[in-house]
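> Listed next: structures, encoded as structure tokens.
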Structure P
Amino acid sequence: MNKKEKLAVLGAGSWGTALAIVLADNGHDVHLWLRSEEQQKEINERHTNEKYLPGIQLPEQIQAHTSLEEVLENVETAIVAVPTKAIRELMRNIVLFQQQPLTFIHVSKGIEPDTLLRISEMIEQEVPENVLKDVVVLSGPSHAEEVSLHHPTTVVVSSKNLKAAEYAQDLFMNQHFRVYTNPDIVGVEIGGALKNIIALAAGISDGLGFGDNAKAALITRGLAEISRLGTKMGANPLTFSGLAGIGDLIVTCTSVHSRNWRAGNLLGKGHDLDEVLENMGMVVEGVRTTKAAYQLAEKYNSSMPITEMLHYVLFSDVNAKEAVTQLMARLKTNEMEDLIDILSEQLDQQ
């Protein structure tokens, strides 16, 4: 275990708060950055965050702040737990005052539309070398609600720098929260981002009243899409059989804790997208990521029929039931073709 240290958690939603609990349980001095003065007062005085983690008592060593500069004072490591769309603004605000190098451990799951950059690439693009020490990603099957209750959870960390990943592993690891390392940062980020797309589709399937057969097909064929694109982007295909791949995909497609599944479920029941997003109260990363993945599929000439159909449902007003019918009516093919394509791509990269 690393020495106890002062850590910044940037973002006090459900996931940021749950990870703050893990770090506080490990004896660290945790400072949580947020924008709401009301939320700050609640966390510091009542030690709760009812909007995002109702019924959970927070450790007293978690201190909330609305000043970003105050949170990062004398800090060497910042856990980034804001939505993908807020990453650039947050980094730009940090570099206005930050002089000392920081290790950023990001725990968000998304891809930026148009630029098609992963979150680690966005951070590297915004933060100059004198401020950026390392970037680590933490991902895997991990609902904040269960982590905050100390239910057994297993995740993976990845970085271009193995020592940075091992450092993050030491920060978070305890008897409830097991952490593995994986050197494949591309695969870990792609798996974490794209599973939200399949979770939206799984929610739509459930909302339409389809059964377990349909959901199993979506998960299985969704994993094939993720692996196919990820491998073309330089990921190790084995990553998608691990925690950041099939592990995260299963939990996000099958749990009522999943906001992407819940959003899809409402869409399947006939609610329109704007209404769903307004009622969720939290960011649904899969919607924005669907747009980015659709663009990535075109860029890499990668077949992603589930992503394509979901893109039509979200952004072209295609009826969800009609989209499922179109998926089922696709030309017949051999299931092993996917495996052959993935292996061929891997050989080409060697």
Structure Q
Amino acid sequence: MVSVGLGVLAMAAALTAPARAAGAPEAGLRAASGDAAGGPGWSLKSTGTDVRFRGLAAVSRTTAWVAGARGTVLRTGDGGRVWRDVSPPGAAGLEFRDIEAFDGRRAVVLAIGEGEASRILRTTDGGATWTESFRNTDPRAFYDCVTFFDSRNGLALSDPVDGKFRVLATADAGRTWKVLPSAGMPEARPGEAGFAASGQCLVASGPRDVWFATGGGATARVLHSRDRGLNWTAAEASVPAGDPARGVFALAFRDRWHGIAVGGDYRTGLPSPRAGAVTSDGGRIWRQSAVPPPAYRSGAAWLPGSRAAALAVGPTGTDLTVDGGRTWRTVDTGSYDAVDCAPRSGCWASGEKGRVARLEAR
């Protein structure tokens, strides 16, 4: 059990059931701000591998999928006690960075890289068989993230091609994909790109709203579409960029209005000031966190049932906010790349050296 500071999440036991009243989770989190033994914490689960898992999909407290290096995909249906290797055959040369799962049987996984290294595969039988549904044939494209609005409609994001970010769309649960028209996409700035760090550079909320985050350019930006990726508006985020290693790495929206952004500089040992931002108007304006995460963070997730509590993770720790992203405090020092919470219950984290953990009471 990893419990460095995670006693602050004493009310996170509410993650096992729906919140009993509006505001209950965050109120309890504030009340339990100490490091008392016996509180909830990240419980490490043995995966039997040293693969780095940047792709993570939390289905529930019992079911989760992870995807990572060497074409590896694992699935658990018993809370992490047993992880089944359901890697696609012949995928050892692929680098999986995102996975979206609808339940314990249906999932879509994204491999990243230039040209044909970017691929999308899907399974409908728990990983027993996989079908490659998209292979990038444009050497200029590099796909970073994938997201779904529901069990059928989804998008995938590529770095700019011909000066604009490229977006793929599916309307049949990932069976087929098509490139969307670029007329409604603003011009990319010099050096601007997305980060394939945790599968959260592209996120959706509700049936039509979707956002993606950038870095590398002179400033970091968040682009928003209200029509499933046809037309986009761009807003500058307060997270510093100006370098290929800096920008916004992850977004999380609890509804179509309220979102958080985290990032920084992913290079080990380099500072990441102002590594957090918040919006309350759907991404038109991003405000710097008054007390941001203290270091680079690559993943973020809202706690189920909460209107103000969220987690951010990175190689140097986990941070908690109980005021919607305005202030953060470090509650764990373990290394994670991605964090995801199921809509009703269950938060999971994944990262280097096969690390996967679930948030649970001691």
Structure R
Amino acid sequence: MSTTASAYGATSVSEPLEALTIERRDLGPKDVHIDIKFCGICHSDIHFARGEWGDIEYPLVPGHEIAGIVEAVGDEVTTFRVGDRVGVGCLVNSCGECSSCERGEEQYCIPGSTQTYGMKDADGTTTQGGYSSDVVVVEDFVLRIPDGLELDQAAPLLCAGITTYSPLHHWEAGPGKRIAVVGFGGLGHMAVKLAHAMGAEVTVLSQTLSKEEDGKRLGADHYYATQDDATFEELQGRFDLIINTVSAKLEIDRFLGLLTIDGTLVNVGAPPEPLPVSAFNLIFGRKSFAGSAIGGIRETQEMLDFCAEKGIAPEIETIGVDDINDAWERVLKSDVRYRFVIDNSTLAEV
């Protein structure tokens, strides 16, 4: 059994997104039915929908930065009730039994976690994301949005927020740590806000100085242009941790040179091309090149609570569904400060 939902999604690799009607499964005993109020736009939505990460099944409804209100709950749900403010991020299921899941790191589920769109769920249906009127998600993968966060601002935290919070938390960002953030977009501006709130000294490494004023307003202590070769000379051996948020191919070896001994460069951006690295740049300096996905459900809730406590929220531009295709093109041009958020009530107008 299923119910229908209004949505906006892709029907092919190349065609613009369009209005769709999709099916949502009926409420199960452990399910939460969410009326989606807002959904953020992530660069990953574009990569995935355009087949840049592999073949996909159409139609596809993107969106994994979901904020809304509980509309109904299954008979066995104990954590949420109708009217609660909730969110759904990049995960909607996992095996629940492997060592990663037992540690609360469902994002690294060994058999493979179930992403919010474009994957087979436990019931055999293909998951569809948050560019839609509502969604049904198993209770264990629903997040509580604290009262201190507005729903529209909370939405991007479910990906951009946790994607940057998780490596900062894991590599112990805090007082006495020098941290660089490569790229100052949707992910980068959140990394700056979070690292600053954790007490670290924060430097932005962006192509140009065009966003320097914003960077320092949001918490950066220093701001450098990477198109200037002098930047790499001046900052040699400076940073304990570098968070690379860019979803495009970079000369990683140049950035490894900015790490101190035992420093780590963490990639959270996901470019479709390989990122070659010289082993010598790692060996001579005992440096590390690492990757980090999002966080598990427990860590994501911790991040939401931290943001509410510290008054941290993304800088957003709210749009209607008719503006999604234009917003995607603007994302590709880095023409957004700093995250698009869809007002899902506009689906009723399509």
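Bear in mind these aren't lab numbers, they're just calculated from the coordinates by the rules spelled out. Note that the structure is predicted; figures quoted are calculated from it, not measured. Cβ atoms are built from the backbone, for glycine too; each structure is taken alone.
> 1.3 is what came out when distance in nm of label points 7 Å out along Cα→Cβ at positions 97 and 113 was calculated for one structure; which of P, Q, R is it?
That value comes from structure Q.
> For which of P, Q, R does helix-only ellipticity at 222 nm (-39500 (n - 2.57) for each DSSP H run of 4 or more, over all residues; to 500), calculated from the coordinates, equal -6000?
That value comes from structure R.
> Given structures P, Q, R, which gives the highest value for percent of Cα pairs over 19 Å apart, for residues 137-240 alone?
Result for percent of Cα pairs over 19 Å apart, for residues 137-240 alone over P, Q, R: largest is P.
> Could you tell me which structure in P, Q, R was used to calculate distance in nm of label points 7 Å out along Cα→Cβ at positions 169 and 209 as 3.6?
R
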